[in-house]
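Pasting the structures in now, so scroll down.
What follows is calculated from the coordinates using simple rules that are stated; it is not laboratory data. Computed from a prediction, not measured in an experiment: that's the story for all the values here. Cβ atoms are built from the backbone, for glycine too; each structure is taken alone.
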Structure 1
Amino acid sequence: MIAKSLCFKHPAGLHLRVASKIIQLSDQSGVKIRVVRNDTEQEAFGDSIISFMMLDVGKDSELLVFVEGPEEQTVFQQIERLFIDGAGAESPC
């Protein structure tokens with residue numbers, strides 16, 4: 001299992017487009033993805049877009065991302081790229 005803390009820097013936070021790409025990664029690879037918002041301890045899971053929207057991740061929110069499965073390294077790198085390119089930064093808040 002891979003676990004890493006990431007901080008969103010994008011003004012829009014974790015929006016629907018990024019959440020749907022995370023869901024697709026989970027579906028296509030078969031890995032388990034879990035995201036925990038550090039300040040509220042709310043969780044989102046890679047099989048539920050609603051759980052990602054319920055996180056209400058805004059700018060500067062710190063999240064702990066867990067990825068587990070046979071292709072976890074590749075999937076985690078793709079998630080990091082999403083956070084960097086589409087909705088945040090890879091460094092901790």
Structure 2
Amino acid sequence: MNGLTKVAVLDVLKSQSPGIEEYGKEISQIEGVDTVNITVIEIDAKTETLKVSLQGENIKLDEIRKKIKELGGSIHSVDKIIASKKNLKDAIFHDS
């Protein structure tokens with residue numbers, strides 16, 4: 001069995017509308033995503049840069065990309081991935 005993506009941290013660029021509350025609600029409805037944490041990093045005249053942290057049992061990045069595109073955004077980078085066959089409590093974490 002391959003490891004499943006349990007945590008993903010994404011750098012996302014989006015227009016100012018819809019807001020981060022709608023982004024969070026929409027992304028949290030995707031199968032495999034349990035928790036969505038969104039922080040606004042930068043606000044320009046027409047766009048916002050977000051740090052989107054996801055936690056779940058089987059996060060599918062293709063589905064996340066599709067939803068973000070539907071919401072008018074794009075993923076600039078994938079900054080962190082934790083994949084594991086074990087429960088998260090058994091996974092090894094680091095902050096680097």
query = One of 1, 2 was used to calculate distance in nm of label points 7 Å out along Cα→Cβ at positions 12 and 68, giving 3.2; which?
reply = 1
message = I have -11500 for helix-only ellipticity at 222 nm (-39500 (n - 2.57) for each DSSP H run of 4 or more, over all residues; to 500), calculated from one of the structures 1, 2. Which structure is it?
response = 1
ask   = Thinking of 1, 2, which structure, once Rg/Rh (Cα atoms, Kirkwood Rh) is computed, gives back 0.91?
value = 1
